[in-house]
1. Given a computed value of 0.90 for FRET efficiency 1/(1 + (r/R0)^6) of positions 68 and 204 (r between Cβ atoms, R0 = 35 Å, to 0.05), which structure among P, Q does it belong to?
2. Compare distance in nm of label points 7 Å out along Cα→Cβ at positions 180 and 260 across structures P, Q and report the one with the greatest value.
3. Which structure, out of P, Q, was Rg and Dmax of the Cα atoms in Å, for residues 244-283 alone derived from, given a value of 14.6, 50?
4. Assuming 0.6 is distance in nm of label points 7 Å out along Cα→Cβ at positions 92 and 108 as calculated from a single structure, say which of P, Q it is.
5. Quick check: -11000 is what I get for helix-only ellipticity at 222 nm (-39500 (n - 2.57) for each DSSP H run of 4 or more, over all residues; to 500), calculated from one of P, Q. Which structure matches?
6. Looking at structures P, Q, which one was mean count of other Cβ atoms within 10 Å over residues 156-163 calculated from, given that it came out as 19.1?
Structure P
Amino acid sequence: MKTYQLGLLILILSSCGGGGSSGSQDISIVPETDNDVTLDETCVDTSRSGMKRCDLKHDNLDRFYYVYTPSNLDSNESIPVLFAFHGYGSSAMRHLNYTNYFPLADSNNFIVIYPQGATTATLSTHWNVGGWTSKSTINDLGFVETIIGLIKDKTQIDETRIYSSGMSNGGYMGYHLACNLSSKFAAIASVTGSMTNDTFNDCNPVHPTPILQIHGLLDFVVPYEGNAGSKSIPDVIDYWVNYNSCNTDPETVIKYDDYSLILYDTYTSCLNDVNVKLILHPEMGHDWPSLQSYNIDASLEIWNFVSKFDQFGLIN
């Protein structure tokens, strides 16, 4: 599989030039959780319609997240939840602004959660995924699990359709959840993220897991070929193809436009009819792609992919 991919990459690179730019309400909830948390949460409206900021204390740390609930949410239908994790040193609000999930949530009846990463004495805002964050003492797995408990006590969500998406360190967090909290997550999508060696070596998912990876060959922050702190993208794809028992020969589509060639590899015939998918852009750096920048709408690609699955596999 790797030989096939690299040969195709050489073909793509030889055909492309480099470049590319990179009234408020207080709510107190007592969740059912195994985590050691202070079970008080305060959620207040923000200036954005439908969005609240929720503050809580978790492991004696002040933590918060934003939650967007569509005004037209139909409680008679399945209500999935999409987590959106920001990158290292970034913020939930910044991630919220460029991912623009709200119109998709409005038209597809789902809730979006933007958690805020914590800081330590040595690390900026981050998600604790091992690797370069291995000195972190932040219990982010517990934080995410607590958020799920809080959300499900407010809204009758479809607990079989909780998804993770993330940029960079947020993408690493998605894989970390798939390996360590897979009983809660149905599918994950990573943009410019990967798996740390710690996540990779200690990965213990409990069900076939759909995986979407969006990456650029000009990403020198999280290189396609990996580095000392990061698995290569081929290694990541190999792991999930093998774990899910997929066909090792992908269904390949190359999309051509006036600016670039984009590779879409989809691995099918997996357990529970899940898929593993790689979207690889030869001119993209460490960015969240849009139609304007790289002719890829990452947010739409993510929702179209993850929404096909629940924890039991392909939704019929």
Structure Q
Amino acid sequence: MKRRDFIAGLGMTAVAPHLASAQRAGSPVIGFISTRSPEEATPHTNAFRRGLEEMGYPEGRGVTVEYRWANGDYGRLPSLAADLLSRPLSLVVGAGDPAAQAAKAAGVTIPLVFVVGHDPVHAGLVASMNRPGKATGVNFFTGELGSKRLELLCAMAPSTRPVGLFLNSRFGIESAEQHRKAVEAAAKTLGRELVVQDAATDPEIETGFDALVKASVGGLVVQNDPFFDSRRNQIIALSSRHRMPMIAHIREYPADGALMSYGASLSDTYRQVGVYAGKILRGAQPDDLPVLRPTKFELVVNIQVAKALGLSVPQSILVASDELIE
């Protein structure tokens, strides 16, 4: 059973007498720019579509969506954002911190709906969480749970071996450093050495794993970063090859073969983004839609992977789990 609740109600907004001024005659058009790739993001894009449909905007019938995918290459985002914003759009969705920042840097003047992991006020995307201004969305802040993920991983793999941390500090250096310090403090409390690897390219993921194996790492925490999500299959395959227990922030990791995850539901987050987009198309102003934050988090454990790694799932983990993948 999954428990997913967000603060702030998402009740239906009353239909305005006219659509927002940015919306043109006929089907409105949404620009969607993502740091990720369309294949691995499919469950979340589908959730976004469900949110739109809940508000009366089924894609292809009630609304058109133009997608731009960076495929994990953040350097492509400025040109993708510029191209997207040159088109007649009703609003734009920024899926991921770098994508939202690219839309902002490109001078977006239409409503922006985002899903970001960093503090959107500190990042300059919104004026405040309650009265955000011309942009709003969901602050998927699960990076703050890095220390908790390490605790859960060490409960599953209780040894004296070092533990590893994958970071991407090429975007959001400050948040990556905060994440490292939080996990480092937890490792010290648990009496485990921490080995940190920074990776922002496919080869760096490969060499990072080689370094972790050389350091005899007995478990890995993966930072919540869109680049790592876009390379999820590569990371899972390497952790499996090296028999390295791994924990990440969303259930898609254990669903695809990692050991476990702890965080909020990213699918539900994207659905909320679709709902907010639909509300704006119906006439709501972004400033009247508070930035949402998840308040419930799910622990997901892949039992088959645990068995393959020779790990016994502690009773405390079994009781705390929201989903056990058999």
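Every number here is computed from the coordinates shown, using simple stated rules; none is lab data. For clarity, every value in this text was computed on a predicted model and none was experimentally measured. Cβ atoms are built from the backbone, for glycine too; each structure is taken alone.
1. Computing FRET efficiency 1/(1 + (r/R0)^6) of positions 68 and 204 (r between Cβ atoms, R0 = 35 Å, to 0.05) on every structure in P, Q gives 0.90 only for Q.
2. Top value of distance in nm of label points 7 Å out along Cα→Cβ at positions 180 and 260 goes to structure P.
3. Q
4. Q
5. Of the structures listed, the value fits Q.
6. Source structure: P.
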